[in-house]
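J.: Below are structures written as structure tokens.
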Structure 1
Amino acid sequence: MNRALLALVALVWLASVAMTVTGFQNGLSAPGRWSGFVVMLVVTALATGLVVVAARRLRSR
């Protein structure tokens, strides 16, 4: 169960990284569209924290 949860969180992290890259590309092509990049950067930071916490909990067992 714990490994499945870690895999799910890692998948969400990968998706947020992909969306952050897309937001960055959109921001470069249209200077007024940086808000999507900033939002996904925050989501990626939160998802990174979740991956770290889940990995530590799995390791401590």
Structure 2
Amino acid sequence: MYQINQKEMMSNCPNCGGINLGRLHKKSYFCRDCYVEVAITRKNDIYVHIPSEDGVITRKIKFR
């Protein structure tokens, strides 16, 4: 499914499946298609942070 290697970049957004991802930090990405931030923890858990209209993170969803 969405297996991430430490040295690889994420290729698809787990939320919408889009390929238009940008890298914010070492393990943090931003999807330009659905406007969510995707974070990967040390245990390779994937979290999607969904912002509200004013940019504040309102929901955090664990994908794995």
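Rule-based calculations on the coordinates, nothing more; no lab input. Predicted model only: the values in this text are computed from it and were never measured.
J.: When helix-only ellipticity at 222 nm (-39500 (n - 2.57) for each DSSP H run of 4 or more, over all residues; to 500) is calculated, the result is -31500; to which of the structures 1, 2 does this value belong?
T.: Numbers: 1: -31500; 2: 0.
The correct label is 1.
J.: On to the next question. Looking just at relative contact order in percent (Cα under 8 Å, 6 or more apart), which of the labels 1, 2 belongs to the structure with the highest value? Can you show the working numbers first?
T.: Numbers: 1: 44; 2: 19.
When relative contact order in percent (Cα under 8 Å, 6 or more apart) is calculated for 1, 2, structure 1 comes out on top.
J.: Here is a follow-up. Suppose Cα extents along the principal axes in Å works out to 33, 22, 21; of 1, 2, which structure was it derived from?
T.: Details: 1: 47, 14, 10; 2: 33, 22, 21.
Here the read-out was taken from 2.
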